[in-house]
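Values quoted throughout were computed directly from the atomic coordinates according to the rules given, and no laboratory measurement underlies them. Since the structure is predicted, the reported quantities are computational estimates derived from the model, not experimental observations. Cβ atoms are built from the backbone, for glycine too; each structure is taken alone.
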Structure I
């Protein structure tokens, strides 16, 4: 493709041409048979929109708040590792793009730049993502570094304790780089059980023994609000809020750790219902259109996050590419809101979507 991309799918096509096979497959791929990856698109496509007329939509406002921070649109950047695989400026470009769009970037601890470097480059609010490590001192050290650098929230990934099997990476013998955020550690003896797949070193120092009291412990030992990522069951969402989480990201890690799970959009209503307003609920996974964002908001998400699309934007045009991806989603969301008589984010509700065709009732 040589024409200017007009949607995110076209951004991916161009990015695929520019990235190495190994990097493209690492970004685009998922666990084992990639059933959940395919299911996610089908799940979004199965939700139909019910447009409403004769509502004043002359002034549409896409702004919302997350953890008390106002952002211009309900779309944030996911904590995806190693943006440097797509562009030399990596997370520096992504942070600037998020700031230009007045939204939040969540920086992965597996970033290609240090958290301090990214904080200095950021022109808007940023959150930091990390794990529970076997070494509790390291867990607190990472959180303290983020707090001192000016991050406004700490995102704990809960669904990456166990080694995934990503067959694209195995075939490519793909081994990624270790983030400079871990440069001060001796990781020579810390690897996954399989040589292929990345990142190698830091993965083995994650704690597989964590339980809910560990969330209480971290909440008591950092001043940053905690956001947990990887929730796919309502009860886990409820317990996260009870143990100190202020935000919950409904996520299956882009289907990258466990295959044949439900799509995140399918479990979102259950988590929202169980949390019952005790914490804010966000969602990632499969967002490719403004209508996808609209559907997630209608089902109770306060905001969504995007992962793979930011890599497509980076690969095509760096900071400008990420910004363009966010602009596409914003513009499509704004148009959908107008057609559905929902001029504000808070006005989007489940009344404007349907998962069942009326014809089914007629012919059943």
Structure II
């Protein structure tokens, strides 16, 4: 893809901020008034909100574009909103919205992206693409290729994390390596981090934002509200303009030509991979213990002994075969399984003891 020089008009880093959802003209103008313009160059607000279930607040609709335009006219800020279909795209162009982004739920559908791309054909507006909800790098890149195919030159990406079935400390797991692979494959495409949607809470925003800068992201998109706890959508992940300034002023930028910075980015990447894998291992073990406890309940009900030697032998044999094929030593597999098995037996014994206490 060609160089996307649009990012050079902004001082590093580019900060996009504003409410998850436009709620009223007063709300929008209050936030725009309070946001520190030394940091924030683009004001964002959701006009249309794709929701998981019906009967939820799905945005104020086109009337919110009037409020966005008023922010632009009165505060001199560029404005941004999400577009989820071709009609949204056309309306956003009508109201001279400067930055349009395609959300994660839309990115997964090539037909939707193609329709949006055709509606935006040859526009000089900035068009950003959030990563798809599922961890599919080719789908993310493909969306940008569809836009480029329609003559759209000012392109960028937003990393907002990936959905997982199992709950973790993140609302959307960052899976940093996928975003870094994106950067390696498309080095000319600016990438912005959305820590609000990665965290799902305001407490983790600083850490995720700093990590993005450690990886030399081009900017951040952070949801900001004048009264976050009363927000109509995603209240838990929004911050006040004052808190936003505190976060931004405490962040440290990294320089790509600084050897220490290169080492820091590299070691942070590897350490975050370790942290994510450790978290996944612990979650899997926790799930295993829950299943083992269910087995314990069944054994208690049918008065069966906790330790079953033949079953334990089968587990060990299967694990050793699988582990060796994955490059793990038999000694390590044995120690790991012993620890897990001991904990499993201990928890099942507790279940049996409770049975005896009931008697």
Structure III
């Protein structure tokens, strides 16, 4: 039965949660914005594309900031209630702290269920679209694959440039070494040039004011030299590789259903061979997939765990200011995240079970929060 107290507590948490979520997400986005502004200023990417990259990056950021915002809201609300002696008044009325925690905990559980679906269905698709969008940007701005002062290999071409302007795709001081099908080498030098591309098919370099040098294997002491005002170099792209890049999904681009299919495939592969190396590789891959599956849901259900931990922490500190709430929540979340990273590494190496590596921090914080809540009830 929902009481007036339950409605009051949920209402009190709503604004601090949304405020914390907005603030934390904005802080993380600021780091992304610096890189995105580099795309606009250096590579000439439009603001529309920049906003699309930003939007596709947002789901990953939310997976981190939502649990932290829950913890911040709990610390803020219950810290204020303790500071204003509302918790003391509730105790005097015979309402224990564990009863007060029921409505925020139920709300966090509902949020966790929604985040579990979000992490498993929406986040992988956003990550996959983001990867393909970055591939599109790289192909539309092919000069971004080069580095000034360094030879870069593209298919059977070695390309060197003195300077490059990523925004205009213009390069200067170009040296191109091309290995011909006959085994001979062609050297092209040009004063300047411009990159363009046919998406997923070909890179094009239009050169100006240069020379072509060709040597014959049959006559190595003779060198053919041709000067040009304009010359075009076409570099065909491996369309099969590009298609594999676009269709391939990493662990963070896969739903639980996709990973379960790969787990079954890896298990069949291990069962059909007696090669211990292949079996070991398959089992390690299975462990990595299980780690990623558990990670999706462990992150989602960190929210109710943080409620259990945050309430007694707030009552103990008795401070309801945003600075205190943010500082404590940041410290707790960093500790939680470091434990998740350690568990992921150990799980990937099969040193501990995947479920323990991912759910271990939740279990530890849940036990600590339950004990503290019982102690201060």
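Suppose helix-only ellipticity at 222 nm (-39500 (n - 2.57) for each DSSP H run of 4 or more, over all residues; to 500) works out to -16500; of I, II, III, which structure was it derived from?
Values: I: -12000; II: -16500; III: -21500.
This value belongs to structure II.
Matching task: 26, 11, 6 is the computed value of semi-axes √(5λ) of the Cα gyration tensor in Å, for residues 121-168 alone. Pick the structure from I, II, III. Write out the running numbers ahead of the final one.
Details: I: 24, 16, 8; II: 26, 11, 6; III: 29, 12, 8.
Of the options listed, only II reproduces it.
Comparing relative contact order in percent (Cα under 8 Å, 6 or more apart) across structures I, II, III, which is largest?
On the way: I: 25; II: 14; III: 20.
Largest one: structure I.
Assuming 3.8 is distance in nm of label points 7 Å out along Cα→Cβ at positions 153 and 177 as calculated from a single structure, say which of I, II, III it is. Walk me through the numbers on the way to the answer.
On the way: I: 2.9; II: 3.8; III: 1.1.
Label of the originating structure: II.
If Rg and Dmax of the Cα atoms in Å comes out at 24.8, 78 when worked out from the coordinates, which of I, II, III was used?
That value comes from structure II.
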